[in-house]
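*Asks:* Have a look at these structures, which come just after this line.
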Structure I
Amino acid sequence: MSKDRRVAVVTGGASGIGFGIAQAMQQAGYAAVLIGRDEDRLRKAAKRLGPHASWRRADVGKRHEIQAALAPLDRVDVLVNAAGFTRSISLSTPIGDAEADWDALIEANLKGSFLMTHAMAPLLASPGGRVINIGSIGAQTGGSRPGSLAYAAAKSGLHGLTYALARELAPRAITANVIAPGFIADTGFTGAWPQDRVAAIVAETPMARPGTPADIAGAVLWLASDAGSFVTGAVIPVNGGWRIG
């Protein structure tokens, strides 16, 4: 990667919202470093992005893997914590299965963002560094239907973590914010959703369309820019007005 480019690290950057963010960051002049668990997907994503992209394999829920992945880096301008997944857990899920899935979702969606930010903090540009977490409308609504117990809890925790990070990083002139997407089409989360469910959500959305990874990437670019330098500890909803719909 070119030494004269700013560096953006994007977890979950091999697909979906994470890839859309990495692509937008690179187009804005950043060198993009993708972090994820699947080497094949990471390799293909970095190839699609071009010469100013690289990748590191790491499970963000595993401290030693994160530390090994970040070892070659000496300075980072923007950290985007986009890694995560969802799985249906409700009060009707057998408790043993519910506990195992709960632990997995908390690790990927909340603990991973904490560990990444903790490990990355010494590398963040000061002043001017940015931590941008990808939360969810589910943190504010509990999900659009039953089955979101663990995911809503993890994303709510991520929002709270962001507030605390904003306090800790402010003395170094580093901001920390969270973007809360609404329904984003054609991602690993939503690509297999039945059309009637998608249509119902769009009908409740004042903007009358699903979101795209580019919509989330636009908010990331604004927070990462000089225009966002006085915004910290904020939840930025990017949902087409779904909550008011």
Structure II
Amino acid sequence: MTRISRAVLVTGCSTGIGRETAALLASRGRRVYATARRLETIADLEKSGCRLLELDVTDEASRVAAVQAVVEREGAVGVLVNNAGISELGATETLPLERVERMFTTNVFGMLRMTQLVLPGMRAQGWGRIVNLGSMNGRYIMPGMGSYAATKHAIEALSDALRYELRPFGVAVSLIAPGMVRTGFGHAAAGRSDSGAVEPVWADFNRRITEFTLEWDSGPRARLACTPRDVAERVARAAESKRPRARYRVA
């Protein structure tokens, strides 16, 4: 009888949700491979019981190497948590196309390719879990976040298609849909925003969108946002359930 691997590969573990998810699952005795582009950013996760791998989800050689490393040690990736993602803020007219393309490459194409790479092993063993980090923005749009929401719409569509395609092979697909999360994600996006370098007609709009987003990280709205741990708990539920749900909301 073929041994079923339940090893977990988590993308984007340097901060926030990915870091919390890797640490939580490792604390529950799961064999967890935590990944990041720079290993020094996740070195402390080794003390939590995680195994560390370098992974840039936008680079094919890096993606293949990370999956192959797990396959060689475990036989297959049993659970893939597609968490890596970035955001861009600003009126759609003002966003440089190369930054939007980079966001799609990270959030959508990175997720899709990682899924393609782990599926042969999951199908061969007749068991697997794909857990995709979506967002409330996958269904609800806020001004100034249209391009980011578009990536999350794409993740919704791919997750739904994969769920039906993979069910006959024993592979379940779940989508995690958090609301606002106190992760520093907003600060990272705000750091890339260039509200002062756009046409005057959009400068005030972009500034206000940036300020609104920052309030969910550390401002007056932060108390209404959920935490990375809240999201990690839902990811763990999807990864460990015998019959995982198609969608988990986190408010």
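Bear in mind these aren't lab numbers, they're just calculated from the coordinates by the rules spelled out. Owing to the predicted nature of the structure, the values given are computational and were not obtained by experimental measurement. Cβ atoms are built from the backbone, for glycine too; each structure is taken alone.
*Asks:* Given -12000 as the derived value for helix-only ellipticity at 222 nm (-39500 (n - 2.57) for each DSSP H run of 4 or more, over all residues; to 500), which of the supplied structures I, II does it correspond to? Working shown, then result.
*Replies:* On the way: I: -12000; II: -14500.
It must be structure I, since only it matches.
*Asks:* Tell me which structure, out of I, II, gives 17.0 once mean count of other Cβ atoms within 10 Å over residues 203-210 is calculated.
*Replies:* II
*Asks:* Among the shown structures I, II, from which was the value 31, 14, 10 of semi-axes √(5λ) of the Cα gyration tensor in Å, for residues 43-114 alone calculated?
*Replies:* Details: I: 31, 14, 10; II: 29, 14, 10.
Checking each candidate, the match is I.
*Asks:* If you don't mind, another one. Give the label, chosen from I, II, of the structure having the highest value of distance in nm of label points 7 Å out along Cα→Cβ at positions 59 and 91. Please list the in-between numbers first.
*Replies:* Numbers: I: 3.2; II: 3.7.
Once distance in nm of label points 7 Å out along Cα→Cβ at positions 59 and 91 is worked out for each structure, II has the highest.
*Asks:* For mean count of other Cβ atoms within 10 Å over residues 83-90, the calculated result is 19.4, so let me know which of I, II that is. Before the final figure, lay out each step's value.
*Replies:* On the way: I: 19.4; II: 23.9.
Answer by label: I.
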